[in-house]
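What follows are several structures.
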Structure 1
Amino acid sequence: MSFKDADEIRKYIGGIFEAAFEDPEIGPKLVATGVVLAFEFSGPDAVLVIDAPARAVRLGAEHLAGSTANMRMDADTGNAYWQGKVNLPFAMARGRIKVSGNVASMLKLAPLGSRLYPVYVEQLRRDGRADLLV
């Protein structure tokens, strides 16, 4: 099963970042990266922009203009990635994840990402979304 719509992508994947911004250890590190990362998902289509300096999560293509780095992938790959099941360099090499913009700024997030995987998985479980668990 996959996400139903863009709002669900916002709730779950965006929710990871909202939780990260509130975390006393991760939040300041995330903000300090200065990255404005846009995720462009297909199946369902959604654009999610994480504005680290502003501590904001925004849904919609109208927010793309300010992004410093972009990641394009299908929503199932995004779901699996945030469960720690997708190796980013391998997925990039295979074309499952396409990146553009300031890739170096995006890679600053990588060390923080692994700390967010359990938050994501727990949210899926809490909401009874075992269908999204990989």
Structure 2
Amino acid sequence: MIFIFIGGGLGALSRHYVYNITAQFTGSLMLWGTLTVNLSGSFLIGIFFQLMEYTLQHPSDLRSLLLIGFLGAYTTFSTYSLENYHLLKQGQIKLFLLNILLNNILGIIMVVLGIFSVKLGYRLFIK
């Protein structure tokens, strides 16, 4: 439980900073900050997952720290859902659909890229 607690605190702080840094570049918190956090979180979960597959037989503490704690607090599905609700309520159907497509399609692509990056690094530097 302590690993989830520590990871959650670090993930929440990281989310806050990434979200706000994105806002400085885009001029808006809504959508772009959430998209940046969700895509980077998807990439990181791919990396962490594959690293654990390669290096640890029973990674329960590290899994609790990184996947459940850190990334659980870092990624923003509830924010994403609320933003989509507001887009629908405001009648911004095209932006609503774009937001769904970007978060879901690109999120899956980022997981695959994270896994691929570790596999490639493993082949190049470990084996």
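Only the coordinates and a few stated rules stand behind these numbers; no lab work does. Small disclaimer: the values here were computed from a predicted structure and weren't measured. Cβ atoms are built from the backbone, for glycine too; each structure is taken alone.
Numbers at a glance
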{"read-out": "Source structure (of 1, 2) for helix-only ellipticity at 222 nm (-39500 (n - 2.57) for each DSSP H run of 4 or more, over all residues; to 500), computed value -23500", "value": "2"}
{"read-out": "Computed 13, 36, 33, 14, 3, 0 for P(r) over Cα pairs in 10 Å bins from 0, in percent - originating structure among 1, 2", "value": "2"}
{"read-out": "Parent structure of the calculated result 1.5, given that distance in nm of label points 7 Å out along Cα→Cβ at positions 3 and 19 is the read-out and 1, 2 the choices", "value": "1"}
{"read-out": "Identity of the structure behind 40 (criterion: relative contact order in percent (Cα under 8 Å, 6 or more apart), calculated), options 1, 2", "value": "2"}
{"read-out": "Top of 1, 2 by distance in nm of label points 7 Å out along Cα→Cβ at positions 51 and 83, largest first", "value": "1"}
{"read-out": "Distance in nm of label points 7 Å out along Cα→Cβ at positions 27 and 43 - structure with the largest value, from 1, 2", "value": "1"}
{"read-out": "Per mean count of other Cβ atoms within 10 Å over residues 59-66, the highest-valued of structures 1, 2", "value": "2"}
{"read-out": "Cα extents along the principal axes in Å, for residues 11-90 alone derived as 49, 25, 17 - corresponding label from 1, 2", "value": "2"}
{"read-out": "Origin of the value 3.1, where distance in nm of label points 7 Å out along Cα→Cβ at positions 75 and 107 was derived from one of 1, 2", "value": "1"}
